[in-house]
1. When FRET efficiency 1/(1 + (r/R0)^6) of positions 64 and 176 (r between Cβ atoms, R0 = 25 Å, to 0.05) is computed for each of P, Q, which one produces 0.80?
2. The value 3.1 for distance in nm of label points 7 Å out along Cα→Cβ at positions 104 and 136 was derived from one model only; which of P, Q is it?
3. -8500 is what came out when helix-only ellipticity at 222 nm (-39500 (n - 2.57) for each DSSP H run of 4 or more, over all residues; to 500) was calculated for one structure; which of P, Q is it?
4. Rank structures P, Q by distance in nm of label points 7 Å out along Cα→Cβ at positions 48 and 184 and report only the one at the top, that is, the highest.
5. Looking just at distance in nm of label points 7 Å out along Cα→Cβ at positions 32 and 72, which of the labels P, Q belongs to the structure with the highest value?
6. Here distance in nm of label points 7 Å out along Cα→Cβ at positions 152 and 168 has been calculated and equals 1.1, so which of P, Q was it run on?
7. Quick check: 59 is what I get for percent of Cα pairs over 24 Å apart, calculated from one of P, Q. Which structure matches?
8. Could you tell me which structure in P, Q was used to calculate relative contact order in percent (Cα under 8 Å, 6 or more apart) as 22?
Structure P
Amino acid sequence: MTTRYDGIGEGYATRRRSDPELEACLHAALGDARSVVNVGAGTGSYEPHDRRVIAVEPSRVMAAQRPPGNPAVRGKAQALPLHDQSVDAAMTVLSLHHWHPDQEAGVRELCRVARNQIAIVTIDARVSAEMWLMAEYLHEVRELDLQIFPAPDDIVQWLDRPAEIEVVQTSRNSPDHNLLSFWAHPERVLDPEARAATSGFARMTAAVVERVVHAVRVDLRTGAWDERHGALRARSHYDAGLRLIRAAFR
C-alpha cells in the first residue's frame, strides 16, 4: 500500500504539531467517549492521551514518525479494519481531502465503527479560496481544493446522526503549520521546509512553486504585500476556512 504521504510526509512531526485551541474543541466534541479511532492519524497530532486510541494510517512514512509506544494500524478510511460499533467515537483531522474521490464512503465507515461521537476537522474550500495565498498566488491549490474538499453541508448529509458545523479560527501562533496558518506568515512561503509540510505546496509542480515563491518574495521586498494585507499582521485569529463537524446521537 503506497500512499501520497510516503512521498511527501517527511518532517510532518516537527512542523505539524497540535494546535491547543483546535485540540480543545476537538476533544470536547469527543464527549465522554473512552475509545476513539483516529482515521488518517498521521504522526499522532490531536490524539487524546486520556482515552484508548486506535490510530489508522496508510502511510509508512507518517506512521514511522509517531511517538514510541503509540503505533498505527495500516488501513484506509474507506475500509477500516474494525468491527461495527467497535469504538465509542471516531475522529479525523485534515485528512478527508486525501480520501478523494471516496469521501462519502470514508464518512460512512466512521459511522459504521463509532457507537456515538464523530469529530471531523476539515476545510471549507469556499472560504480558504478567499485567503490571500490562494486568491492571489496559489490559484492551482484553490482550484484543486474546490474539487477535492467536500462542502461541510455535504459531510453532514453523509452522517447518520445529528451534526453541527463549528467555525474554528486559526491562531497566528498556531504550532500546526498547515497551509491555512500562512494567513499570518507570508514569509513561510519562502521557506522550503514550511512548504514541504503542507500537502498543498507538496502536490504542486516545481514550476508552480517557483512562480509563487518568486511573486511573494517580490511583493514582500517591495512592500506590495503589506500594502494589501498588512492589517493581518495585527490580528491574532482569522477564519481561513477551518471547520469542525461534531456529530453524536442525542
Structure Q
Amino acid sequence: MFLWILVFGIGGFVPFAFADVPPAFREAAVLYDQGQFDQAVARYESLLAAGVRSANLYFNLGNAHFKAGHVGRAILNYERARQLAPRDSDVDGNLGFAVKQSKSFDATAAGSWSVWLADSRDSLTTDEWTWLTITSYWLALLSVIALVWLPPAIEWRRWLRSAAITFGAIALLVSVGLGARIAIEEGPPAAITLAKEAVARFAPMDDGAKHFTVYEGQKLWIIGERPSRMQGVSGWLEVERADGQRGWVPADAIEKI
C-alpha cells in the first residue's frame, strides 16, 4: 500500500494499491518527487480533464500547486478536496497551512466564534447532516413512546426521560446544522482569488472607483455577474467578503470552488 504525495511531512489520506493507480497519477507522483511541480500539476489536471474527480486527486493537485508557488490554486483544490472529505485531518492541515501563508490570512478572524461555527457546519456533508437529523428525531420519538407505554413502576423510566430530552435537544441542534449547510449550498457560490492582487471596484468597469483589494487565496462569494462589453476581455463578478463588503472584480481573478 502506498500513500502518495507528502507536502509538509503530512501523508495523503487515501491509501490504494499501486496497481490500481491511473498512469497519469503515477507519472505525477514521480514528477512531484523529482521536484518538477508544474509538470506534476499538468498531469493531475489531465485527470480532471478526463472526468476524474476525487478528494485524493484534488488533495495531491493542491500539494503540487503549493510546492510550485501557486498558493491560491493550492487553497482552491484543498477546498474542493474538503467538500468531498470534510473530516480528513490531512486536508484540513494542509488547507490551514496554505491559508496562513496567503496574504489574505487574518489571525484574529481565524480564531473567531463564527469561524468555529462554520468549521462545525462544514464537518459533515448535507447527506450526513440529514441522516443525523432523522436518526436523532427517531431516537427521541422512540424514547417518548417507550416512556408512555411502559408501566410507571419500572425503575429505569427516569433514564428514558433523560434519553428523550437528550435526543430531542440533539435533534434540534443538528436540525440547525442541516439548515445552515443547506443555506450555504443554495446560497451564493464560494470562490478563491487566484490573482496575486485584484481591485474590487464599486462599479464593473476599469475606471470604477476602488473599494477594496482582494488577495491570492482569499475566499469570496459570487453574488452577481456582468459580461464585458469589450471583445477578448473577461467580464466582471460582484463578490462579497466574509465581512459583508461587496465589490466588482475581473472574472478571471477568481475561480469557483
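Every number here is computed from the coordinates shown, using simple stated rules; none is lab data. This is a predicted model, so every value here is computed, not measured. Cβ atoms are built from the backbone, for glycine too; each structure is taken alone.
1. Values: P: 0.80; Q: 0.05.
Here the read-out was taken from P.
2. Numbers: P: 3.9; Q: 3.1.
Value 3.1 for distance in nm of label points 7 Å out along Cα→Cβ at positions 104 and 136 corresponds to Q out of P, Q.
3. Numbers: P: -8500; Q: -16500.
Of the options listed, only P reproduces it.
4. On the way: P: 2.7; Q: 2.1.
The structure with the largest value is P.
5. Details: P: 3.1; Q: 2.3.
By distance in nm of label points 7 Å out along Cα→Cβ at positions 32 and 72, the leading structure of P, Q is P.
6. Details: P: 1.1; Q: 1.9.
That value comes from structure P.
7. Values: P: 45; Q: 59.
Only one of P, Q returns 59 for percent of Cα pairs over 24 Å apart, namely Q.
8. Values: P: 22; Q: 14.
That value comes from structure P.
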